[in-house]
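Bear in mind that the values in this text are calculations on the coordinates, not laboratory data. As the structure is a prediction and not an experimental result, all values here were calculated from the model. Cβ atoms are built from the backbone, for glycine too; each structure is taken alone.
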Structure P
Amino acid sequence: MSSLAWHCLHHSELDTATLYELLALRTQVFVVEQNCPYLETDGQDLVGDTCHLLARDESGLVGYLRLLDPQRMDGEVVIGRVVIAERARGTGLGHRLMEQALLECHQRWPGVPVYLSAQAHLQGY
């Protein structure tokens with residue numbers, strides 16, 4: 001995998017194109033590929049101190065996850081919506097994304113517990 005650029009953006013820093021891009025990736029993976037017919041937008045993307053961690057390569061967005069505001073989540077940072085673009089799967093990006101997420105959590109919210117809300121194959125984190 002080529003070099004990655006990491007961006008952890010507070011929801012207030014998201015421009016329209018970036019928001020569209022991350023929602024498109026989430027919908028492609030969760031709704032289309034995994035055949036989970038539910039409303040992908042849940043009202044938590046643009047509230048409180050919610051942040052969005054993006055991994056980009058020269059082709060665009062290849063990895064993403066969301067860090068939910070601990071003030072709104074019973075005192076825990078909740079990592080969710082973990083997604084890797086199909087073209088980047090099998091490269092170790094998922095592991096790198098989780099490592100970067102934990103670094104961001106500890107920098108932004110030191111000492112606050114971190115909870116992973118994701119599917120079963122991510123339980124090892």
Structure Q
Amino acid sequence: MDQALLLATALREHLTGRYEAAHPYALEARALEAYLAHLCGIPRQATLLALAVARVRCQHADPRAADDVARATAAWSLLEDEQPVRSHGTELLNMWQRLGDQGLVPDAHAPLVRYVGERMHTPPRAYAAQTL
């Protein structure tokens with residue numbers, strides 16, 4: 001799995017260099033890299049990569065944005081350090097809000113939106129025990 005992550009990282013870097021970070025090929029490579037980081041048990045890297053994909057798709061009101069924010073939320077839920085939980089949680093809340101304002105949050109994602117809000121308003125020691 002680690003080798004797959006290294007290859008996905010190299011692919012993403014190549015495509016980002018050849019095109020740009022927001023190019024569809026580069027975005028798909030970044031999404032794959034995020035998933036592999038998740039499978040390798042590297043939640044911080046998975047969160048950062050998934051947020052990058054979600055950020056671009058949210059900015060373009062892409063219909064896939066809600067699923068990308070959901071994946072970023074899943075990765076974020078595994079973070080334990082307070083600072084990244086707070087900073088990335090704030091970004092997730094903003095993305096969910098923007099998508100909600102555009103009517104792009106499916107009903108199935110409503111529990112994720114609530115989870116982010118609840119975790120952001122829970123004392124740090126208590127949210128370490130929470131799960132999705």
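From P, Q, which structure was helix-only ellipticity at 222 nm (-39500 (n - 2.57) for each DSSP H run of 4 or more, over all residues; to 500) = -23500 calculated on? That value comes from structure Q. Which of P, Q yields 1.7 for distance in nm of label points 7 Å out along Cα→Cβ at positions 8 and 96, as computed? Structure of origin is P. Suppose you compute FRET efficiency 1/(1 + (r/R0)^6) of positions 32 and 104 (r between Cβ atoms, R0 = 30 Å, to 0.05) for every structure in P, Q: which one lands on 0.60? Label of the originating structure: P. Given 18 as the derived value for relative contact order in percent (Cα under 8 Å, 6 or more apart), which of the supplied structures P, Q does it correspond to? The read-out was computed on structure Q. When Cα extents along the principal axes in Å is computed across structures P, Q, the figure 42, 33, 23 traces back to Q.
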